[in-house]
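Right after this note come the structures.
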Structure 1
């Protein structure tokens, strides 16, 4: 029996399975000051994400979420919390490296098109085709004409995706310069996070104003009615994750397809005798509970 969804009802009409955001559905502010409040709310939202996943799979929806923002803004952490409880055959993360020499000769969007979702899939882009408007623009990795061509063609490319039935949602994680510095310093001091800090990150830190200008220009061209940018205040990582997930859930109308409780069958016993354990090679048990 199908259950009613417990997620906040989206406002406005639905387009390609997504709810139009009308700006009049301001949620009630929730405090995370209580002990375990973040973990409890994250768990609740992740349960809803599983319900959304089943709806996307069963209805053959095609969903793309783009995650953009400055270095150390928390994009990867948000993506991890969204995807960690989902089926990797339904929800996959795309984080492309720098283009190869061959890819540099292709149509700019070509290497991203290869990763677009099929029916019943959710694709989370950890950075996306907007590299051209950000790092490539600031660092001089593209020409002025290539940059302008991207800015003019990108809105049409995204409108085409929407017309083809893809639900496209774009998030910009906004972090202050002070908070970015704190996170960079934490990476420098942490042996397990130091790998996250690259020479490019340091250069982007130095060019903070250039990146601000590039972001503002990008928004002026690509913050379009059909596919607007949604800005996530990201100075507080935990709040940013919850706010992003909650907003994502509100953008796609879904129903709860959770099946009835499953009853495990009894094991079938037989006279089969298994080989002795001594014939197998085990990993040394250095740690024991």
Structure 2
């Protein structure tokens, strides 16, 4: 355990490192000072908090120390002390402000941190993610959506996936007018990301994605016919129209019925749903005792 006199010396030393780095015209020459900042992540709690501010602030000037600096900072994110963790999370967007190659890595880490239990920590994660999204929305969204379609370890990864979906629904979708710029390019990009995510979604998740897609300008009233056909194709794919009707497969039946109702507004365009007549559906509903009609 660090006593108060040792801690005071560590803090004083850190301030000296920070002042010299801040005043230096060519900061890249102050390697020893930046190394001292990195080494402070192994000392007292207050020194760790200060180091969590200084490491990302001067990160771009020391590319040869990038791996060491990142690893030291990532260790701070796993600290038991909440204040240290929160300060480390707040510093994450600075790593990719001038070094865009780290955006994917930082977003990946922030996506995992969405499972944080502490409200103040979770709030810091949300703000950090929004900051990185505003730096490079295309790269950030791509990294974020990977948490939705890349689920290798169901227990933990499913929790992360759910948190990422909630973040996208609550924080990203409502700000589409601000974030999706240039509009057509970014609406196309997020559409492709969503389509890639539909391989394993619940009915509620599919409806959420479809409601969002229908709100995009590229699928709006002035959209060309091929855009509407694209939306219909997404619904048809989710309905799995080629599969045999099986009255014992409740998931398939519910998905089919949900997709049929979702497709109704588009019936002005010839679709594969026309082969699935309402007589067939009515007969199916009778067999399954579905009481929608």
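What follows draws every value from the coordinates through simple rules; no lab data is involved. The structure presented is a predicted model; accordingly, all values stated were derived computationally and were not measured. Cβ atoms are built from the backbone, for glycine too; each structure is taken alone.
To which of 1, 2 does the computed value 83, 40, 26 (Cα extents along the principal axes in Å) belong?
Matching structure: 2.
Looking at structures 1, 2, which one was distance in nm of label points 7 Å out along Cα→Cβ at positions 188 and 204 calculated from, given that it came out as 3.4?
Only structure 2 yields this read-out.
Any idea which of 1, 2 comes out highest on distance in nm of label points 7 Å out along Cα→Cβ at positions 244 and 260?
Max of distance in nm of label points 7 Å out along Cα→Cβ at positions 244 and 260: 1.
Starting from the value -12500: which structure in 1, 2 was helix-only ellipticity at 222 nm (-39500 (n - 2.57) for each DSSP H run of 4 or more, over all residues; to 500) calculated from?
1
For relative contact order in percent (Cα under 8 Å, 6 or more apart), find whichever of 1, 2 sits highest and give me its label.
Sorting by relative contact order in percent (Cα under 8 Å, 6 or more apart) in descending order puts 1 first.
Please compute mean count of other Cβ atoms within 10 Å over residues 100-107 for structures 1, 2 and give me the label with the greatest value. Before the final figure, lay out the partial values.
Working: 1: 10.0; 2: 17.9.
Answer by largest value of mean count of other Cβ atoms within 10 Å over residues 100-107: 2.
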